[in-house]
Structure 1
Amino acid sequence: MNQKKDKHVLLLVQAAMIAALYVVLTFIANALGLASQAIQVRFSEALTILPYFTPAAVPGLFIGCLLSNILTGCALPDIVFGSLATLVAAILTRKLRKNKWMAPLPPIAANAIVVPFVLLYAYGVGPLWFTFLTVTAGEIISCGVLGMLLLFALQKYAGRLFSE
């Protein structure tokens, strides 16, 4: 029983650390002006590969995204739908964990589908076709390139860092 409780505590701590790191990285990208250009590159989105390693990343990413969107003053549709897109992507990444090359695909796809509509209806940014292109490009950089670099860097230490 104690070992089971220890595992739950470990997963809770991992989720909290991932959420905190997501918020910090979002603030850094905002401070550098990388999160408000046509092609947004958010360092925090690289963390979306973490469900490949641990189930704790699913709630950690969702809570981190939710807090980031609230604390950076996002519009309500962005807070709700952006955070839900991250949650869905994290769940799908976890389900696809048998193939590391699949890890960045769910967050790229979820954000490419959801965020352009959020930008249009919450902020009046358009045209929609252009935001589909720019959001997808930003996600490919953030999740596909930076995320995969992170995955390969963490893979060597995954046994020490993450516990199933």
Structure 2
Amino acid sequence: MKIAICGAHGVGKTTLSRILSEKLNLPILPDIVVDAFRLGFEINENTPIETQLWLTGKQLENEKVNTVFVADKCIFDYFVYADVLGMDSEVVSVVQKVALRNGNYDHIFYIRPEFAIEDDGVRSTNPEFQKWVQDRYERFLKEWEFKYTILTGSVENRVNEAMKAMGR
């Protein structure tokens, strides 16, 4: 089973991913943005093309190597962010193609921003930027007619909604 947790930064994807991973006994694909930051890549509203391409490739590798998982981030994220960041149209097009060709998930769970962004020292805390990402993410999922479940409320409620959507 391949489960994608999607949404803008700071919405609780990591928390939900960890809980679902444990409940379903599935490996979790880590948030590689944290790895990129630790390696010295710039992560924020000024993320350069090189970083975005590295992130896309690394996510693709993680999703290809693992046949079952809960993804803290999914391949869609890298298209959405490249587009929101206004990267070169050729880069955006390539990242979109990679996302569309490889975003084959059994379940897609989408989380909208409901709470203030916690400053983890890695990601932007700008709520306006988060809103741009949210809006583009929702348009992307609808444009390509992906079947997804929106999760809302407390962590417990999100977990319960996800489990119910999976028939568990």
Structure 3
Amino acid sequence: MDFQCQTNKRLYEEHAATLQLLARVERVFTGRAGVYPPAPGDTEWPAFARSLLSAIEVEVARHFEFEERDLFPLLEEAGDGDLAALLVEEHVTIRAVAQSIAGLLRGSLAGELPPQQWQLLKTLALEFSERLSSHAQKEDGALLPVLENLLDQDTDRELFGAYAAG
């Protein structure tokens, strides 16, 4: 998509990166074919688990917080509160699944995940992938076009700067 606003470009790029990560989540969890836990000495699993955990705890959390704090109030003011409410509702659901996954990932990395919990991890990871993928696509198709028309250059510059600064 071709956005003029820097804020939208940044969010769109993050959505694209998230979709790549989610494709990897699906490959890992469907490709494992129920063989849990990973074999001793498997070096791919810890690297993957750490990257997914980081994405959940840092990137997704930061992205959602920015939208809720800085963007959704603008939508509400402009009369698009229904869209903001829907996206917040999805954030709540995605966060709940992500929190459960994060705990299971930490357990797996510490070598403390009981064998019966691996199936739960797989199920939750695939649910997370489905929900977050749908959410990112919804934001690309609905949120970003609304923001493109809503943000003036000064507001865009201010939002982009605040988001980039962390």
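Just so you know, all these numbers are worked out from the coordinates, no wet-lab data involved. Keep in mind it's a predicted model, so treat the numbers as computed, not measured.
For helix-only ellipticity at 222 nm (-39500 (n - 2.57) for each DSSP H run of 4 or more, over all residues; to 500), the calculated result is -23500, so let me know which of 1, 2, 3 that is. Before the final figure, lay out the partial values.
Numbers: 1: -20000; 2: -16500; 3: -23500.
Considering all the candidates, the number was obtained from 3.
On relative contact order in percent (Cα under 8 Å, 6 or more apart), which of the structures labelled 1, 2, 3 is highest? Could the numbers behind the result be given before it?
Details: 1: 27; 2: 34; 3: 45.
Going through 1, 2, 3 one by one, relative contact order in percent (Cα under 8 Å, 6 or more apart) is largest in 3.
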